[in-house]
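Below, each structure is written out as structure tokens.
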Structure I
Amino acid sequence: MQLDPSDDQLMMIDMFARFLDTESSIVRVRAAIPAGGFDAALWRGLGKQGALAIRVPEEAGGLGLGIFDAALLMEEAGRTLASGPLAEAIVAARLLAQLDPQNANGLRDAVASGESVLTIALHDVATQPEQLVAGGAVAEAVIARDGDAIVLVRPGANQAERTLASTPIARLSLTGGERTLLGEGAAAIACYCAAVEEWKLLIAAALAGLSREAIRIASEYACERIQFDRPIGSYQGVSHPLADAIVEVDAGRLMLWRAIRAVADHDADAGERVSIAGWWAGQAAEKAVVRGLHTFGGYGLTLEYDIHLFNLRSRSLLLVLGDPELLLEEAARRRYGGEHADLPDAGEMAVEFGLGEEADALAAETRAFFEQTLTPELRAKAHYSYAGHDPGVHRKLAEAGLLFPDWPKRIGGREVGTYAVKASHKVWEDFDWTTHGHGTANIIGLMIDRYGSEQCKADILSKIIAGEIICALGYSEPGSGSDVFAAKTRATQQGDGSWRIDGQKMFTSGAEHSDYVIMLARTDPDAPKHKGVSMFMVPLKAEGVTIQEVKTFQDERTNITYYDGVRVPDAYRLGEVNGGLKVMSLALEIEQGMTFGPYQERMVHAAERLCHKAQRQGKPAIEDPAVQRRLTRAWANAMASKGLHNRILWVTAEGKQNLAYGPAVKMFSSEAYRADSFDLLSLTAPESLAFASKDAAYINQCYRHSQVATVYGGTSEVQRSQVAEKQLGLPRTR
């Protein structure tokens with residue numbers, strides 16, 4: 001996996017960023033508004049920088065770079081609100097070079113240098129002879145489709161139109177003026193259609209850059225504006241919407257990059273990915289600019305503050321194509337109706353989403369293990385919760401080296417990489433085999449290895465490694481919720497050095513299967529709550545331990561555990577006395593990147609199968625455009641979760657800076673999982689109410705399971721606060 005642009009691309013980004021910071025400063029953007037939203041000097045400067053011919057082949061005098069390079073440029077153009085139809089000009093220049101290789105129209109040099117503006121009409125003139133054209137107010141020529149022909153139209157005098165964002169959009173009649181035939185037939189039409197698809201990608205990139213800048217401006221203001229003696233960014237009502245916005249924008253950027261990769265690789269789903277990327281960028285931008293504007297309160301309505309420029313421009317970029325929801329419908333037709341999409345040649349693509357050979361090999365080994373080991377009886381036992389844990393299979397996984405393959409060799413692991421572990425876990429999910437016992441054992445084992453005594457390692461870690469035992473987490477208490485450091489369970493040191501544990505833990509899932517619980521207990525009642533707690537390994541079969549079952553409507557058992565004078569040797573303490581925070585931080589580091597994306601994907605596939613069987617108005621429900629649209633929306637959310645999870649995998653594996661990317665994916669995926677499980681339960685009703693089919697039962701299960709997903713591993717509110725603080729630089733929330 002590689003989620004960084006190449007060194008050459010980073011240099012290119014830096015060049016364009018520095019140029020646009022000067023030549024498309026907010027002062028220049030404002031100055032261009034009275035002139036119709038076009039900056040002729042900026043345009044000529046873009047020509048000199050090679051921006052206008054970035055996608056023109058080298059043999060035609062251009063730079064010959066790929067779509068990804070152009071998308072990186074468009075991010076900077078969006079960030080700086082570049083005054084001109086840059087995306088349209090880029091795709092039109094490439095299309096002209098393809099259809100007029102001899103330069104019979106003599107436009108090539110003037111267009112590349114920025115002396116003339118060439119743009120593209122996005123709708124067929126045969127059905128829309130008059131249409132709003134981006135850049136039409138300043139264009140010397142427009143490339144348009146007219147039925148089976150592609151024509152170059154010189155419209156003559158352009159009538160500027162007053163528009164929402166004061167951009168050089170004009171309403172042009174493309175049946176008149178000077179018209180030149182550029183090509184006709186299937187090949188020419190395919191080139192034009194591919195240009196429109198590329199335009200969608202470039203506009204999505206511009207929206208990503210614009211959205212990020214709008215959020216940055218709002219966050220900066222939220223740190224400066226004082227209300228009730230505090231920066232307004234310290235209030236969750238301000239910081240949390242901004243956190244939501246940046247996560248959705250980042251997800252869209254990753255989805256865009258994945259779409260370009262799909263186009264470059266000629267993937268079968270590339271067409272739908274392009275449409276989804278364009279649609280998502282529009283939705284994310286809407287939330288970003290609205291929440292950014294809201295941060296400024298009444299001041300956001302005034303022309304004095306720049307945020308309104310981002311709000312208006314975000315709408316004009318994509319809406320020139322029409323209702324953005326039509327992109328979602330288009331993606332649905334491509335996904336479920338087999339609609340063909342003519343796609344451009346993407347050129348080179350630096351970003352790579354594959355997990356690599358090591359990952360493929362470990363996934364194949366894991367798959368072979370499950371296929372050989374899981375008998376029909378074991379498959380019937382499979383369950384997403386601890387109820388699906390089987391000690392025999394657990395031991396066999398350990399014997400095969402598949403339980404903790406990423407652990408150091410010195411403690412029995414194979415030291416495989418992060419990507420390989422991810423690929424292996426995907427196989428567990430494919431077989432519906434629970435990861436609950438493995439997940440907690442993985443976290444606790446690594447904590448013991450780091451902070452445990454030699455006796456603790458000999459008594460407990462060795463058995464975890466061998467797959468002989470699993471453990472449970474004892475963090476939450478009835479009165480503390482997500483604030484685990486408010487623990488009241490006491491650990492009191494005895495005269496012989498051992499500890500006496502008294503108290504109660506809530507949600508000790510898996511305790512009925514476990515031999516030990518890792519417990520956060522208060523060891524200094526007079527110290528601040530974060531400094532007065534310690535971590536212990538407490539045997540659950542010891543005298544004084546009571547496990548009480550708690551049933552949930554999720555079809556998942558959890559437990560209350562009571563501790564009455566339970567004696568624990570000091571050797572089972574992890575870390576320093578009152579040093580529980582430090583030990584706990586390792587657990588949070590290991591656990592980061594929790595995602596519900598796999599559940600989302602499987603849920604959509606289950607709904608698809610049900611919709612193939614269900615009938616609507618005498619036809620399979622899957623043929624209903626409304627059904628297709630809702631399924632595609634849920635699929636887009638699943639792909640967004642996957643992209644965000646890929647990012648945390650990548651930064652972890654490559655040692656990159658981590659700006660709360662783990663909390664970001666956990667928060668987004670859990671919220672999307674909950675929303676989509678509600679929607680798909682309704683979409684597949686009434687069948688989804690029954691357990692008659694495996695798919696209906698799964699959607700039913702997801703509906704119940706998802707309602708606590710936003711609490712697992714810390715509530716969404718906690719995750720949003722981390723994103724706001726670490727990624728947006730906002731104050732600690734209250």
Structure II
Amino acid sequence: MRKFNTYPISLDGDEVEKKREEIREYFHKAFDLFEKIFELLVSDKVFYKKSEHTRHPMIFYFGHTATFYINKLMAMKIIQERINPEFESIFAVGVDEMAWDDMSGANYQWPKVDKVREYRQKVRKLVDDLIRNLTFSLPIQDNSDMWIILMGIEHERIHVETSLVLHRQMPLEFIKEVEEFPLCLVVANAPKNEMITIPASHVKLGKDKSHHLYGWDNEYGMYSQDVEAFGVSKYLVSNAEFMEFVQSGGYEKKEFWDEEGERFLELTGAKYPTFWHEENGIYKYRTISSIIDMPQNWPVDVNALEAEAFCRYKTQKEGFPYSLPSEVEYRAMYEYAGLKDIPEFDDTKANLNFSHYFSSCPVDSFDFNGIYDVVGNVWQWSKTPIRGFDGFEVHEAYDDFSTPTFDDKHAIILGSSWASSGNLIMKHSRYAFRKHFYQNAGFRYVTTNSKEENMQDIYESDELISQYCEFQYGNTYFGVKNFAIECAKIASKFTTNTTKALDLGCATGRATFELAKVFDMVEGVDFSVRFVQVGSKLKEDGYVAFTSKEEGDLTINKKVTIQALGYQNLKHKVSFWQGDACNMRPNLNSYDLVLATNLIDRLYQPRLFLETIAERLNDDGVLVITSPYTWQESSTKKEFWLGGYKDENGHEIKTIESLKSILSDKFELLHVQDLDFVIKETARKYQHSISEVSVWRKK
């Protein structure tokens with residue numbers, strides 16, 4: 001077992017070359033383990049099966065972690081060429097049941113497994129070469145090229161765990177035993193649970209950028225809170241303890257389930273936890289690769305809705321309020337247990353990091369100052385929706401890691417599981433899932449007087465996104481009309497066919513909705529989920545709330561509704577997707593219009609986009625490009641600029657002339673005009689820019 005066990009890499013150190021070798025070993029161990037767990041599938045045919053209907057086939061996940069490296073290295077301009085653009089498109093975006101997740105099987109033609117294996121080895125070699133040769137200094141900081149390598153490694157370790165969940169959900173006939181993945185064999189009656197008192201304390205969450213371990217963006221920043229004394233269960237809830245709830249008809253009694261829980265029961269027909277199997281009235285237990293007699297003393301695996309229902313059942317039964325712990329209560333318990341962070345933490349004294357088993361184990365195996373499994377065994381659901389701390393900033397390489405989950409629909413899971421490694425076992429790690437999702441997760445309960453804050457409207461706190469919300473949905477200034485609306489009007493005027501349009505670089509989605517006034521179907525695509533989620537929220541929730549900066553820290557809260565905008569009857573025409581304009585998915589095609597708004601000078605390879613966009617358009621389709629041509633090396637390496645420089649002969653190169661040169665073979669230039677736009681920074685500072693609009697018809 002210990003061969004799969006690896007401590008996370010410290011960002012500190014005195015010797016760069018020694019650190020380089022540590023990172024190489026860390027990388028290859030993660031890569032090896034990820035591939036090893038796919039040996040659980042009985043044949044390559046199983047790669048094309050879904051273990052759960054809301055997920056991709058297994059082939060997607062097998063390719064995804066490798067393409068992640070390439071896509072992030074490309075986005076950060078650490079490499080200049082892709083290995084396989086098709087793979088790096090179709091394997092790019094996973095699924096969290098967001099509105100922009102593409103689950104249509106018709107949109108994918110999955111490659112052969114051997115081709116993906118070959119691809120993975122090419123990625124392995126490329127990343128290994130980078131680790132060997134990248135220049136970096138210690139400590140490694142989040143602006144280092146090596147940080148992106150670590151990001152890829154930690155991302156793969158996340159998918160080691162989540163893929164094991166998917167394997168466990170696959171019908172047993174498609175799974176085989178793997179000798180190196182042993183189960184715990186200790187099965188007995190469960191201990192009786194009892195309550196332990198955690199004294200009042202002051203809890204601080206978050207960390208700063210000087211921390212010695214890699215972190216995802218949601219871990220940084222600060223939050224503090226006084227926590228009253230509370231009671232916490234000594235053990236995780238065991239299969240035996242949860243059995244009482246099941247046998248009392250807990251899944252049939254509506255009083256134990258909230259509205260979301262009732263929807264879950266209606267959709268799934270669940271009568272007991274997903275990893276339980278009923279045979280002739282007797283419950284058995286599904287491990288990764290077998291069904292065994294019910295291990296009464298192992299922790300139950302449930303989603304958050306089931307955990308909450310149990311707490312309501314226990315409250316009714318005992319006449320005393322039980323609930324899931326909050327994030328701060330869990331930290332108070334963690335501190336009470338005297339746990340140390342890595343590298344001081346001894347992972348052999350907990351069921352995590354593959355130190356012992358490839359399964360759960362008895363809930364009374366690992367004691368932390370009188371409380372068992374404070375970390376490890378299974379993740380623990382909390383009642384806290386994930387949000388950013390004060391000082392939260394997205395990392396530009398992975399700006400959609402956290403922000404899509406800041407929606408009050410994703411609950412934090414705490415403490416790690418037997419399948420957790422890397423960042424997942426660190427003190428400050430923060431992961432959240434929708435409440436009906438299954439992970440290697442169970443729960444413990446608390447008795448407390450604290451109430452979790454309910455947020456009615458989630459105001460967009462990301463300054464850049466808020467600025468664009470104001471730009472697209474806020475006031476107009478200095479007599480300059482709304483830019484998104486005007487772009488949609490110009491584009492519609494030159495388009496003769498109105499079946500399908502693409503709003504590429506859609507930002508917060510205003511032009512996408514405006515185009516739906518004319519087109520039967522409009523797809524809004526942006527590289528950043530931070531932007532995509534705004535238009536999607538307007539469609540799904542009917543409103544967008546954001547802050548408009550006034551002066552210093554002073555802001556105004558604003559809210560726009562789909563009814564007030566007049567889009568209520570258009571939303572069925574509109575969809576939003578995350579995508580890379582330089583490497584779009586194959587299903588993004590057959591458009592009568594492509595509107596590329598203020599996009600061309602922000603692409604990492606604009607010529608590649610221009611040379612391939614005709615493939616996405618129907619005959620006589622129209623391409624509209626708007627841009628103020630503000631070329632900058634932070635977005636586009638200078639060698640890829642289309643204008644704004646002098647060539648080797650001293651001639652000034654203007655972008656419009658480059659557009660004509662690149663597009664003239666496939667497009668006819670119809671129209672050129674200037675179009676002003678104003679972006680508010682504060683109440684007394686505005687950006688007034690002029691885009692050039694060029695309209696092209698496909699020949």
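Read-outs throughout are calculated quantities, based only on the coordinates presented, and are distinct from any laboratory measurement. Computed from a predicted structure; not experimentally measured. Cβ atoms are built from the backbone, for glycine too; each structure is taken alone.
For distance in nm of label points 7 Å out along Cα→Cβ at positions 254 and 686, the highest value in the series I, II is held by structure II.
Name the one structure among I, II that helix-only ellipticity at 222 nm (-39500 (n - 2.57) for each DSSP H run of 4 or more, over all residues; to 500) of -9000 was derived from. So the calculation was done on II.
Look at distance in nm of label points 7 Å out along Cα→Cβ at positions 142 and 518 for each of I, II: the largest one is in I.
If Rg/Rh (Cα atoms, Kirkwood Rh) is calculated from each of I, II, which structure is the one that comes out at 1.03? The read-out comes from structure I. In this comparison of I, II, the computed figure 6.7 for distance in nm of label points 7 Å out along Cα→Cβ at positions 22 and 566 is attributed to I.
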